[in-house]
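What follows is a set of structures to go through.
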Structure I
Amino acid sequence: MNKQQFRKLAIVGAATALSLQLLAGAASAAVPSATSGGSTYGPFAGDGWAGFALTYDYNDSSTLAKLYLEIDIAGGAAVQSFDITKDGSSVKGCATSATLITCQIKTVRMGAQFAATLVVRPTADASEVRLTGGWSSTGYVVGGNNSHGDSWDLCQDGQSGCQVDNDPLTLNELVSSRTGDDNTAAGFGNTSLNTSTTNLGGNGQAASLKSLPNGKYAVVNDNAGDGGAFPLVSITVNDGAPLDGTGTFQLVIVYPKGTNAPSSYTHTTDANVQIYTACAKNQAKFECFDWSNRNNTVTLYLHHNGTLKRAG
C-alpha cells in the first residue's frame with residue numbers, strides 16, 4: 001500500500017468516526033423537559049357545544065426558539081372560541097378555521113406556562129368532536145415525521161376524553177361525544193341550551209336554559225323521571241355550583257297548546273326542597289316563575305341545580 005492510498009483510508013476512517021459520533025450524539029439528545037395535557041369539559045347534546053382544555057408547561061433550562069401547536073378538528077362546524085395564554089397573557093400568532101388551528105410562539109423559556117380553551121360547535125350529525133395534533137419544537141410535524149423536532153402529546157392517558165393510540169407517530173387524541181336524546185341538551189360555553197321542540201320531545205314538554213353563566217358546562221333533561229302528569233326536569237348549571245347572590249338563569253318549559261297554568265314547582269337538590277310559585281307583581285324575579293297562556297310557556301328564575309316537578 002502506497003502513502004497516497006494510506007492517506008485516503010485515513011481520511012475515510014476519520015469521516016466515518018465523525019459520522020458515528022454525530023449519530024451517537026443525535027441518538028442520545030434528550031427531549032427538553034416539558035409536560036402537556038388536555039381534557040374535555042364533558043359530552044355535548046342537542047345544540048350544545050364541545051369544550052376542551054389544553055396545557056403546556058416548559059421546565060427545561062434550555063430555551064426553545066419556537067414552539068408550535070397544531071390542533072386538527074373533526075366533527076366541528078365552527079370554532080366558537082379559542083383562547084390561549086402564556087403566563088396569563090394572551091398569545092398572538094394563531095390561525096383558526098373550522099378544521100385546523102395552528103400557533104407559532106417565539107422564545108419559550110424555563111417556567112413558561114400555556115393554557116388554552118377551545119369551544120367547537122359540532123356539525124348537526126356529529127356523534128363526536130375529535131381533536132388530534134399536539135405541541136412541537138420545529139414546524140407542524142406532530143403526528144407525522146417527528147424527526148424534525150421534539151413533540152408532546154395533546155393529552156395524557158387517564159385525562160377526561162383522552163384516547164390513547166399506541167402508534168408512536170399518532171399522538172393521543174381528545175374526544176367529546178354526543179350523549180342523550182331529543183330530551184337532553186348539554187354543552188360548554190353556551191349562553192342557552194335547547195332540547196327538541198319536535199312533538200315537544202315526545203313527552204309533552206320541551207325545556208331550555210337561558211342566560212347561562214359564561215364559560216361553564218350545563219345540562220338540561222326534560223325527561224328525567226316520573227313526575228306525574230309531566231316528567232321531571234333536571235338541570236346542571238355553573239358546573240353544579242349555585243350562582244352568587246341573587247344572580248339567576250332561566251329554565252323555560254314549553255307545553256302543548258291548551259295546557260293549564262302550573263300551580264307550583266318543587267325544586268329538589270341534595271341540600272333541600274323548595275316550592276316555587278308564580279312571581280308576584282313587583283317581586284324580584286328570583287325563585288319564582290312567570291306563565292304565558294299565549295305561548296303555553298313557563299319561565300322559572302333559578303340560581304342552582306337539581307330536579308323540578310310540576311304541580312297543576
Structure II
Amino acid sequence: MKKIIVEKSKTISFPIVIGEKVDLEGIIGGRDFFFVTDGNLEKCLNELSEDKVYVLTLSREKFAKFLEEIGDKKDIKWILAPKRPMEMVYNGGVPYFTYPEAVYLDMDVISNLSNDDFYELIAYAMRLGMEQSTNLYGYIINHLYELCDLDYETMEELFEMIYKVHERIMVRKTKDERNHLSLPEVMGEFYDSLGLYKHSDAIAYGCINGAYYSYRNEFISTEDYYEIRDMFVPFGLSIMQTKRNKAELLDAFRKFLKEKNYEKEIRSMKKIGKLDQCVDFDKWLDEALFEAVFFDEESNE
C-alpha cells in the first residue's frame with residue numbers, strides 16, 4: 001500500500017510517501033544509489049557524486065551534519081528514509097537550505113515497533129503538537145485508543161499531519177526561528193542527561209514540566225495542563241517519578257543550564273500549538289518547576 005501525502009504542493013515540490021519497502025525502488029527509479037547510515041556518513045561525504053541518489057537513514061544529529069556539509073549543492077540528490085520511528089517524526093523539520101527528492105516512511109517499521117520505540121514516537125509527536133500545531137495535538141487527543149492499537153490508517157493520518165506541520169515550519173519560519181529551543185525540549189534533554197529514566201519517559205517529563213511552567217504563568221488553562229499531563233498515561237509513559245526530589249532536580253538543572261548555556265534561548269508555550277514567550281528563569285527557577293513530576297510517597301500514601 002502506498003500513499004502520497006504531499007506532492008507538488010504550493011510551497012514544496014518533493015513527495016512524501018508512506019508505504020512499504022518495495023516502494024523505495026519506485027522513488028529511486030533505477031538510478032545508482034547509496035544508503036547513508038551513521039556508520040558510513042564520513043565515507044559518503046568524502047565521495048559525493050552528482051550521479052548517485054543518497055538514501056539517508058541517519059539519526060537526527062548525523063542528518064543535520066549531512067545537510068551542513070552539502071550546503072547549497074543543489075545537484076546532490078537525496079531521499080530522506082529514516083528507519084527509527086522517532087527520527088520519522090523529528091527529522092522532518094531539519095532541511096532548511098536544501099530539499100530532498102522525496103521523504104519515504106516505511107510502515108513496516110511502524111507495524112513492528114517495540115513498546116519503547118512506540119512510546120518514543122508518540123512522545124515526540126505529542127511534543128511537536130503541543131509546541132507547533134493545535135490540529136496535530138487535537139488529533140492525538142481524539143485518537144488515543146486507535147494510536148494505542150497501532151491502527152494502520154490512524155498512523156498514516158498521524159504522519160500526514162506531522163509532515164504538514166514540518167512543511168509549514170520549513171516554509172514560514174526562518175532558520176533561527178526553527179532552531180529556537182523550547183522548554184519541553186530542554187527539560188526532556190535534562191532528564192535524559194541524568195541517566196535515570198527511559199528516553200520516552202524523559203521526553204514526557206519535559207513536556208509535563210513545560211506545560212506546568214505555562215500553566216503557572218497563566219499562558220494555558222488548568223484544563224490544558226492536566227490534559228497534556230494525562231494524555232501520556234494511555235501510552236505507558238510515566239508522568240511522575242521518585243528517583244530525585246525537587247531540590248536535587250533543581251540543583252542538577254541549574255548545573256545543566258550553565259553547562260549548556262541555554263538560559264537566554266528557551267521559549268515556552270504561549271498557548272497550545274504556539275511557542276512565543278521567553279522563559280524567565282530569574283523569576284521562576286525554583287523547586288516549583290519540578291512539582292509536576294515529583295511524587296512524594298510518604299505524603300501521598
Structure III
Amino acid sequence: MGAFAATPDDRVLIVLNSGDATVSLVDPVTLKTVRTLDTGKEPHHLMPTPDGKALIVASSAGNSLTFLDVRTGAVQRVVRGIDDPYQLAFSPDRKWFAVTCLRLNRVDLYEADGFKLVKRIPIGKLPSHIAFSGDSSMLFVTLQGSDEIAGIDVAGQAVRWVMPVGKLPAGIALTPDDRLLMVGIMGENYVDVIDWRTRKSVAHVVTGKGAHNFLPMGDKRRVLVSNRVDNTVSIVDMATWTKLEDIKVPGGPDCMELTGDGKTLYVTSRWIKQVSVVDLAQKAVVAQAAVGRSPHGIYFDSHATR
C-alpha cells in the first residue's frame with residue numbers, strides 16, 4: 001500500500017503506542033513516522049484541552065499526563081502524580097477533569113484549571129471509558145470487570161447508580177440530544193442503547209464481535225463503531241438504531257479519527273502495529289502506516305465535528 005493524500009491542513013497524526021511507551025508522529029501524506037516521543041508507561045488514551053491548544057496523553061502505568069502541541073506533536077509540559085490515568089474527559093462546562101483508574105478501581109475528579117485533585121471515588125471493577133452528560137451534572141463509566149455501567153453525581157462527587165449490562169462494556173458515548181447512552185459490549189457483539197434517566201435499555205444494535213469504541217461522523221446522525229474481534233468498523237444510524245454497513249479493518253480496530261471532510265478514516269489496528277487508512281467512499285482500507293506496539297489512541301487537529 002502506498003502513500004495517501006491527506007487534506008492540506010493536516011499536520012501530524014498523533015498515535016499512542018501503549019506497548020512501547022511512545023507516541024508516533026506520522027506524516028498524513030507519506031504515512032511515515034517523522035518522530036517518536038517517549039512517554040510514561042502505557043499511554044492508552046488522549047484528550048484535547050477545552051481551548052484546543054494542547055493534546056493530553058495519559059500514561060496509565062506512568063502516572064503522568066503529557067501535553068503535546070495539537071498540530072506538531074511537540075511536547076509542551078508533563079504533569080506527574082496523576083494516579084493510573086487510563087481514560088480521561090473534560091466536563092462540557094470546563095470545570096472538571098476526570099480520569100478512570102483502571103487498576104485502582106476508582107474514578108478521580110480534578111479541577112480542570114490546575115489539575116488539583118478534588119475527590120477519589122471508589123467504584124466497581126476495572127472502570128474503563130467515561131463520558132460527561134451535556135450539562136456536566138453526570139459522569140458515566142463502564143465497568144469492564146463487573147459488566148456494569150455507573151452514573152456519578154458530579155456535584156455530589158459520589159456514585160448515584162449502577163446498572164448491569166452485557167459482558168465487558170467498553171466505549172461509552174452520548175447521543176447528540178444527550179438523551180441516550182451508547183455502550184460497546186466488547187464481550188459480545190452489540191451496542192446497548194440506554195435511556196440513562198430511567199436506566200432502561202431501549203435498543204440493541206448488533207455490529208460485530210468485540211464492539212468497542214465510538215466516533216461520531218459529524219452529521220449528528222451516524223456513528224462509527226469499532227469491532228475488535230470481527231475486524232470491522234460499523235456505521236450505525238442513531239435515528240433508526242440500525243447498522244448501515246460494515247467496513248473490513250484488520251488487526252483489531254480500536255480508536256478512530258475522521259478527516260474534517262468526512263472522507264477518510266484513520267483506525268489504530270491494535271494487534272498489528274499499524275494505522276489503517278479507510279476511504280469511506282470505497283468502504284475499504286487503502287493504505288497503512290507502521291507505528292509502535294499496541295497502537296491505541298489517535299488524533300489530529302483537523303478532525304470532523306464531534
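Just so it is clear, none of the values below were taken in a lab; they were calculated from the coordinates. Here the structure is a predicted model, which is why all the values come from computation and not from measurement. Cβ atoms are built from the backbone, for glycine too; each structure is taken alone.
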>> So if we calculate distance in nm of label points 7 Å out along Cα→Cβ at positions 73 and 281 for every structure here (I, II, III), which label has the highest result?
In response: I
> Which of I, II, III yields -3000 for helix-only ellipticity at 222 nm (-39500 (n - 2.57) for each DSSP H run of 4 or more, over all residues; to 500), as computed?
Replying inline: I
>> With Cα extents along the principal axes in Å coming out at 51, 43, 29, pick the structure among I, II, III it was computed from.
In response: III
